[in-house]
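Structures follow.
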Structure P
Amino acid sequence: MSQLALPAARRLALPRWLPLVAVFVLALALRQFTIANTDVSWGLTMAEKWLDGARLYIDLIEVNPPATVYLYVAPVALGRVLGIAPELVVTALVFFAIALSLWLSLRIMRTYGIVRVGEQWPLLTIVATALAILPGQNLGEREHVALILFLPWLSVAAVRAKGAVPDVATMLIAGAAAGLVAIIKPHFAAAIVVTAAMAAWSARSWRPLLAAENWIAAAMLAAYAAFVALVYPQFYTGMMPLLADVYIPVHASFTRLVLFFATPLWIASLVLIAILKGRAALRAPFSLLVAASAGFSVSYYVQLKGWSYHSYPMLALALIAVALAFIDRWHRSADDGARAARLVTAIVGALIAGTAYLWMNFAVDCSALAAPIRALKAHPKMLALTADLAYGHPLVRQAGGTWVSRVSAEWITAGVQARRFKGGLDATTDARLEADARRDRVMLTEDIARNRPDVIVVQPLPDFDWLAWARSDPALAAEMAAYRPYATVDGVLILARAGAEN
């Protein structure tokens, strides 16, 4: 971006493209030491079942609209054709998407004079770091994919902010990308609206808000909503009432949202940006990064779950802005008086980025359970007594097993318990929650009776006994009677069905 005054690539002693290549090499190397992502693993499992004929919201009970499953259908299908694990295909496709997004975005910005030739390599390296390394354990999550898709539209918004009009092909590409962003998670429409508003303010015109690419995105989102209603009416009629009962009302505490860890990191990033840029932070195209970060923060705070991957887009964009602000502020300053301030801001920025990377890698690791499960039986049928997806996913895939429950975990029962613990329920709501809990228990009983899993993993909790919960119901207890303790690993109980051994 011309206003950022990035150092010219010709001043670098090394080849100008080498840092960008190093980012991708390091990102690929880090994948070897990163815990597999829970949601991606569950998404791949759902995609496999869907390709094999399972019906969404009937045979598979998923909290999200069908785009979540569709996102992982291509990796599964391609993996089957090539004979390789879909997890590897996900990684390959994500890195290809990052490269394509960077190329498209740079081409748009160079065509319309947003970025000069000498600025492109430092800019690409910074953004690639945020896309390929920062996600850590959350690589391939919906938020990660959405941000990759968002960048071409953001580049067009920068073009609009300077009062220019992109060509038709560029508008179509940007509009389609933005439409996919909103389809992946409708909450992300807030990022599009907020960033378009900033572009309109910068251009002193309403045109960026009413741009063709925004209408394309809106039309795609509306078509998707209609598609879900026609093809998956159960999502609206069955899942949404259930989510309103036991999923949406269950959220992180105010203290967690404020202190752990996204909010402090985001605020610290914005403060550092203000220190480095001052009022210039409100000038386009830089201001669009800040606006996009704020727009994605809407999704994080509306969902109120406090999960790291929900905060990824807002933190990634803020950290990109921090890095660009640092270069813009200090690359020309060589006097002794500026060196101390440069060092301090560099340390603060590095601490924010490092902590954000650690935050993205907070995860429950159940991989130690895979070996004893494989030793018990090759390709076991599995399910879990837990409300935490991590105790089943990616464990079932690591153990080479098959997931035989309709749900990813007992999140319905957990949601009922959380709402009852909070209290303040009227009789009608309590009766509805009781019906939800009963339905969850019946599904579990039916899944065990029908599929006869070889292994049941039981999550240890200090305040809730899942085994006691299961055995408190006569029908479920009768099905559980066939299972005996097989092993305990890291406090997690593995139950084996009688006669399930190899």
Structure Q
Amino acid sequence: MASKHEICAMTATELAAHVQARDLSAVEATDAVLGRIEDLDGTLHAFCTVVPEQAREEAERVDRAVAAGDAVGPLAGVPIGIKDLVATKGIRTACGSAAYEDFVPDEDDVVVERLRAADAVIIGKTNVPEFGYSGVGHNPIFPTTRNPWDPERTPGGSSAGSGSAVAAGMGPLAIGSDGGGSVRIPSAHCGLVGVKPSMGRVPLYPGCRDERYPGISSWDSLEHIGPMSRTVDDAALMLSVIAGPDPRDRHSIPTADIDWLGAAGRDIAGLKIAYSADLGYAAVDPQVREIVGRAVATFESDLGCTVEARDPGWEDPYAAFWGLVATDTDLVGMRELAERHAGRMTPHLVEFLQRPWTAEELTSAAMARKAVCNKMWRLMADYDLLLTPTLTVPPFAVHMQGPEKVEDRMVPQFAWLSFTLPINMTGQPAASVPAGWTSEGLPVGLQIVGRHLDDATVLAAAAAFERAASWHDRWPALVAGAPERDGHSVVPV
């Protein structure tokens, strides 16, 4: 029988295969992950809500089905964390806000429905900054989520808890959502694979909205739902379950053109790739430049691709991005929430809501998005992929929104997201994969951006680089030193 530590080190693909082969039970897998949460989450605070009784009931149902010889889903017995902006029927969805502190949805989000149908085991809700309006992991009502590679550093956000949980082995998979990088940011900071599929590949409904509380909904024109995992195969496995159209999301699109599981095995030799180290304007930490530069060189030296340095040519769309967020925000309802919960909401969020946005600012943001999209399609007409760093900096200290100074330049507090924001404006598929680690042992991400709707090539490139770089067997020292629940020490993986 596998030890609890061995179970927590398994990929989702391995774990589901063991459960279906009956050499590991879903209950054993669930108990192992709950034990890891008990060991580490007092330090990391990845989860804001854990549902052990419900998880064990779901695991027992899977084990009964397997024992009876019934068909089970592709995620049978796999413990999964759900970002706390994604609705879960019967499980609190607090969105990191006092306004929703006791909110329990009466319906599942589409992706949660599909995960349950695939026989995944929902282990709990992962922590977020308030309503996701941030790239870090602290909010007014729950303890601050921390990075397993260094608990004094942020794991990134807004899918903060999902990143921290998967990096620490508290489940091999988690759901993230990405309106400005929120799958890719914590994946980069936590040494994970994070995939933002094409806009509409994975439906989003209902977000965390409740009619009793006005104002809260997804960023309709920017947001994507995607997997966070330790391997590309696991990300592809989850996408094979959660992707596909649904009438509840007007942006949802077909997936018949994508072989999610087969894409990760494709050869990428011969691809023509553009590489931009700074998009022509971003301040980038020197270690990030060096690490990502080495990773990019691997595509040419080891993977048979042609790589050319090329900036896309658009002007920095930082201000325009926030205009788009304002357009996607119910300012009337959110301002009402801010008044109702005065003194209990995140200061920068309140400042954003109270800003007197003008019609000209919002229409200018829409025009800027069109300009970025036009520059992007022209670039991608010549290249199969665009590679960039995922973020401009390695993980920084908790309780910051972002560094004020990068590469000896003063920058806005969210400028460290310069590489992720434009790809939400275009809606293209993108992934973050580990490029390497800094001299302090902190992860750095490589962003892989595909052509419009070409999710398959993004997965193929991510998997090819994974095979060349072999990052998935590297774990934080905190995890390697985690005690088993019976008090015995763990053999590091």
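What follows draws every value from the coordinates through simple rules; no lab data is involved. Owing to the predicted nature of the structure, the values given are computational and were not obtained by experimental measurement. Cβ atoms are built from the backbone, for glycine too; each structure is taken alone.
Using mean count of other Cβ atoms within 10 Å over residues 265-272, single out the structure from P, Q with the greatest value. Walk me through the numbers on the way to the answer.
Working: P: 18.8; Q: 13.8.
Comparing P, Q, the top value of mean count of other Cβ atoms within 10 Å over residues 265-272 belongs to P.
Taking -20000 as the value of helix-only ellipticity at 222 nm (-39500 (n - 2.57) for each DSSP H run of 4 or more, over all residues; to 500) derived from one of the structures shown (P, Q), identify that structure. Kindly include the intermediate steps, with their values, before the conclusion.
On the way: P: -20000; Q: -11000.
The correct label is P.
Who wins on FRET efficiency 1/(1 + (r/R0)^6) of positions 121 and 457 (r between Cβ atoms, R0 = 25 Å, to 0.05) among P, Q, i.e. which is largest? With respect to FRET efficiency 1/(1 + (r/R0)^6) of positions 121 and 457 (r between Cβ atoms, R0 = 25 Å, to 0.05), the highest-scoring structure among P, Q is Q.
Looking at mean count of other Cβ atoms within 10 Å over residues 313-320 for structures P, Q, the greatest value goes to P.
Tell me which of P, Q gives 23.5 when you compute mean count of other Cβ atoms within 10 Å over residues 33-40. Source structure: Q. Identify the structure, out of P, Q, from whose coordinates Kirkwood radius over Cα pairs in Å was calculated to give 22.2. It must be structure Q, since only it matches.
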